[in-house]
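Take a look at these structures.
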Structure I
Amino acid sequence: MPLNPKIEQVLDMIARAKRPKLHEMTAQAARASYEKSAPILEIASAPMFAVEDLRVPTRDGATIRARLYQAVEPGWAEPAPALIYYHGGGFTVGSIDTHDALCRMLARDGKCTVLSVDYRLAPEHKFPTAVDDAFDALVWLHAHAAEFGIDAKRLAVGGDSAGGTLATVCAVLARDAGIALSLQLLIYPGTAGYQQTDSHSRLADGFLLSGETIQWFFDQYVRDTNDRDDWRFAPLDGKRGAPDFSGLAPAWIATAEYDPLSDEGDAYAQKLRDHGNEVTLRRYPGMIHEFFKMGGFVPDVAHAHAEAAAALRTAFGEQ
C-alpha cells in the first residue's frame with residue numbers, strides 16, 4: 001500500500017523543518033531534541049486514578065526511575081494485572097516522559113497497571129546495562145506486586161523499538177527465573193544485530209528511521225562489535241550465549257510497512273513460532289517506525305492502539 005496520507009504529511013513536515021537528524025548530534029543533544037519533539041503528535045494524555053514516580057534498585061547498587069500508572073482505584077481483594085513497559089529510542093534517547101501518553105493509553109484501554117521503566121541510556125551506560133535494568137525492574141515488581149495492588153501472576157512485558165528488544169529478552173529471562181508472564185507486547189521491535197534484510201535496504205532513507213540513525217544508535221550502545229552477536233542485543237540472530245527460545249509467553253508483535261525494522265520483526269515472529277510459541281503478528285499498512293506515538297495527528301493509529309490494548313485484556317483475562 002502507499003504511505004498513509006497523514007504519515008506523508010508528517011514526513012513532509014519533518015523534511016521542511018530541516019532540523020538536524022539525531023545521528024548528526026551528540027547523544028545529549030539528541031535526547032533533548034527527542035524529549036521536545038516526542039509529544040507533538042501524541043494522543044491526549046488519559047486521566048489516571050494515580051501516577052506515582054518510583055525508584056527501582058538495580059543489581060549494581062544504583063536506582064533508576066520508573067512510573068506507575070493506575071487507571072482505576074486498586075482493588076485489593078482483586079489485584080490488577082500489570083504491564084512492565086520499556087520505551088524506545090535506540091538505547092540512547094527517550095524516557096518515561098516521552099512515552100507518558102502511550103503508557104496512559106495502555107493502562108486505560110488494556111485495563112491494567114503499567115510500570116514504565118527509565119532504564120539507563122548509552123553512551124554513558126553501554127550494553128548490557130539497559131538489559132540488566134529492564135530485567136531488574138521486572139524482578140522488583142514481581143517481588144513487590146502486592147504493595148501496589150498488582151497480581152504477580154498476571155504480568156506482561158512490552159516495549160517499542162529498542163524497548164521491544166528489551167521486552168523480548170526479558171521474556172526469556174523471566175522464563176528462566178520462574179516468573180510466568182501473560183504476554184510480550186512487541187511494537188516494531190529491533191531483533192537483529194546486522195541490518196541485512198530487504199526492508200533495511202529499501203527503507204534506509206526517507207521514512208523517519210534511517211539506516212544512518214540505526215548505526216549511530218548501535219555505536220552508542222555496544223562496547224565493541226562482539227556485542228552485536230550477543231543474543232541479548234540481537235534475539236533474532238545473536239549466537240553468543242543464545243538460549244532455548246521455547247516455552248515463552250505468547251507474543252503480540254506489531255510491525256509497520258514502511259519501517260526498516262519490519263522484516264526482522266516478521267522474522268522474529270517466525271522464530272518464536274518455530275520454537276512452539278503462540279504469536280500474533282500485525283503488520284500495519286502505510287505506517288512508519290514510531291507511528292504508535294503519532295495518534296494525535298494520524299487517526300488510523302487508533303486501530304493499532306485498540307488492537308494492542310485488546311491483546312493485553314485478552315492475555316490478562318479482562319473484558
Structure II
Amino acid sequence: MLQKFLSEDLTIYGADDYRFLDSGDGRRLEQFGSYRLIRPCPVAYWRRERPDLWETADAVHERGRGGEGHWKRQRPLPSQWPINWQGLRLIIKPTAFGHLGLFPEHAVHWPWLTEQLSGTAGARPSPVLHLFAYSGAMTLVAARAGANLCHVDAVADTVAWARRNAAASGLDQRPIRWIKDDVMKFTAREIRRHRRYEGIILDPPSYGKGPAGERWILEKDLTPLLERLAPLLSERPRFVLFTCHSTGFSPALMRNLLADFAATVGGHLQSGTMLLSDEGLRRQLPCGYYVRWMPSKSATKTA
C-alpha cells in the first residue's frame with residue numbers, strides 16, 4: 001500500500017526566558033534566564049554571525065573523552081536555576097555531558113502535541129506513554145493538555161528532576177506515573193499486561209544504561225522497540241512522536257523506521273528537521289530529527 005507522508009522542517013524561536021543567540025565554529029550560544037552558555041555543536045561548521053555576543057557568555061562547556069566534560073565558568077554561575085517558557089517553569093542544571101535539562105528544539109512539538117490531545121481536558125484523560133522522558137518537559141505539556149501520563153526514564157536522578165519540574169510548573173497533582181525502569185523491560189511488561197496508550201512519545205539516545213546495568217544501544221535496540229509501538233497503541237490512537245538527535249539520522253531515515261508501523265496501523269507520517277533560530281540570524285541550527293504518526297482523521301494537522 002502506498003503510504004502518504006508530509007515533509008516539513010520545524011523552527012523554534014526563543015521566547016520568555018530562553019533565546020538561541022548564535023552558532024558557528026563548532027559551538028552554539030544560548031541564553032537560559034540570566035545566563036549565557038556556550039556548548040559544543042559539531043554540525044555548526046560555519047562562521048559565527050554575532051561574534052561580539054560570545055564574549056558575554058557566563059560559561060563554556062569543554063568536552064572531554066566519551067562526551068563527558070566540564071564547565072569552564074567565566075562568571076559566577078549557580079548549580080541550577082529556573083526558567084519560564086511557554087507557561088512551564090523548568091529547572092536548568094548544567095551537567096558534565098553539556099546537557100541542561102531541556103532540549104529547546106522539542107518546543108516545536110508542544111503546540112502540535114496540545115492539539116492532538118485537544119478535547120481531553122475535563123473528559124476522560126487520554127493515556128500517553130513517554131519513553132526516555134528525561135527531565136519531563138514534554139510530559140508536562142501533555143499533562144497540561146489533559147492527558148494521563150506514564151513517564152519512563154532509567155535514571156533515578158532524572159526522574160526526580162522531572163518531578164521537581166512538575167512541582168515548579170504547578171502540575172505535580174496531574175495524573176502522572178513516574179517510572180524508573182529500563183525501557184525495553186517496561187514496554188515488554190506493558191504489552192503482557194495489555195496496557196494500551198492513545199499517544200506515545202519517545203526520544204531515544206545513542207547509548208544509555210538502565211537501573212540494573214541494562215545497556216541501550218540505538219543500532220541494536222531501536223528496531224525491536226519500534227516493533228512494540230503497534231501493540232502498545234489503543235484502538236483509538238491519537239499520535240506517535242519519535243525524535244532523535246543521533247549522528248547520521250535524517251528525516252528520510254526516520255520515516256523509514258516507522259514505515260512498517262504505518263503500513264500496519266494505517267494513518268500518515270510527517271517528518272523533518274528540528275531547527276533553532278533567532279530573529280535576524282541568517283542561519284538555522286539543525287538540532288535533530290522527528291517523525292510524527294497520525295491517524296487518517298488527523299493527517300492535515302500541522303504545527
Structure III
Amino acid sequence: MQKSHLELSRRQAFKGTAAAGVSLAAAGLGSSAARAAAPLQGAERPSFYRFELGDFEVTTLFDGAVQFDGPHPIFGQNAEAGEVQDLAEQNFLPREKMVIGFTPVIVNTGNQVVMFDSGNGAGRRPDAGKLASLLENAGFAASEVDIVVLTHFHPDHIGGLMEDGSPLFENATYVTNEAEFDFWSAEDKLSGPTERVAKLTQSNVLPLSEKMSFIKDGGEVVSGITAIDASGHTPGHTAFHLESAGDRLMITADTANHYVVSLQRPDWHVRFDMDKDAAIASRKKVFGMIAADRIPFSGYHMPFPAVGYVEAIDGGFRYVPASYQLDL
C-alpha cells in the first residue's frame with residue numbers, strides 16, 4: 001500500500017507540474033519560443049592559425065575565397081566531366097560548384113620575419129584581398145616583415161604587394177625565381193593571353209626590383225628555408241622546404257590547386273597550369289617527397305588553415321588535414 005500511495009503521489013505531482021507548464025506557456029512565460037531569437041550572424045572562420053616548427057613560428061593567413069563552377073572543366077581538362085564530378089561527389093563535395101581559398105604564410109625564424117606571397121590585394125575580389133588587416137589581426141605590422149618570398153607571379157600571389165601605389169612591406173627585401181621574373185616582366189608579355197599578369201607585374205613587382213634577389217633550386221632564403229623547383233604551374237614556380245630543430249614543413253604554393261582533384265588525380269590537367277606536363281611532374285615529385293617523409297605541408301589553396309599531410313594511394317595522394325599534431 002505504501003508503494004502504491006507513493007507512485008500515485010508522483011503521478012499527481014507530475015500532472016500538476018505539466019499543467020502548470022501548459023498554463024505558463026499559454027501566458028507566454030514558460031516557453032523559450034516566446035523570446036525573441038538572436039539575429040543571424042553570418043558565416044565566419046578564423047583569419048589565422050599559428051604553430052611552432054622547431055624554433056620557427058609559422059602563421060597561415062586566410063585571405064578570403066572565391067566560388068567557381070567546377071571542378072570540371074577547370075580541373076580534369078583531359079578527363080570526362082562525369083569522372084571529375086564523380087570524384088568530387090565521392091569526397092562529399094558538390095558536383096558542379098567549388099570554392100578556392102587563398103593562404104599566404106608567415107615564418108618567424110626568431111631573427112627574421114619571412115612572408116610567403118602577398119594575397120590578392122585590395123579591390124581585386126569582393127571576398128578576398130585584406131592582407132594589411134589580416135597581418136594586424138595576427139599580431140604583425142607590415143613594417144616588421146623582413147623578406148617577402150614570391151613563389152610565382154599570379155595575381156592572387158602578388159596583388160597585395162602594393163596598396164594605394166606604395167609598397168605594403170616598406171622595410172622588406174624580396175626573393176623570387178629568376179625565370180619567373182624574366183618571363184612576366186618581358187615587354188612581349190604585355191599583350192595576348194599573358195597581358196593581365198604582365199601588367200600587374202609591371203605595377204606591383206618591377207617597382208621592387210632594386211630590392212629583389214633571385215633564388216634557384218636548392219638555394220636558401222635564410223638558414224632553414226630552401227627552394228625546391230616546382231615549375232610547370234608557371235615557368236619559375238617554386239616550393240620551399242622548412243626545417244628547424246629537426247621539424248620540417250613544405251610550403252607547396254600552387255603545386256596542387258585543390259585538395260581532392262589535384263592530389264588524388266595528379267595526372268589531370270589544370271586550367272591554371274601553363275605547362276601541364278611539367279606541372280604533373282612537379283606534383284608527383286613534391287607530394288611524393290611529402291608522403292614518403294610523412295611531413296606536413298601548407299598549400300596556398302588547401303582548405304583553411306591550409307596545413308595537412310598526404311599519403312600515397314593509387315597513383316595519387318590522399319589529403320589528411322592537420323588536427324592537433326602541430327599543437328603538441
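Thinking of I, II, III, which structure, once Kirkwood radius over Cα pairs in Å is computed, gives back 22.0?
III
Suppose you compute distance in nm of label points 7 Å out along Cα→Cβ at positions 76 and 268 for every structure in I, II, III: which one lands on 3.9?
Derived from the structure labelled I.
Just so you know, all these numbers are worked out from the coordinates, no wet-lab data involved. What you are looking at is a predicted structure, and each value in this text was computed from that prediction instead of being measured. Cβ atoms are built from the backbone, for glycine too; each structure is taken alone.
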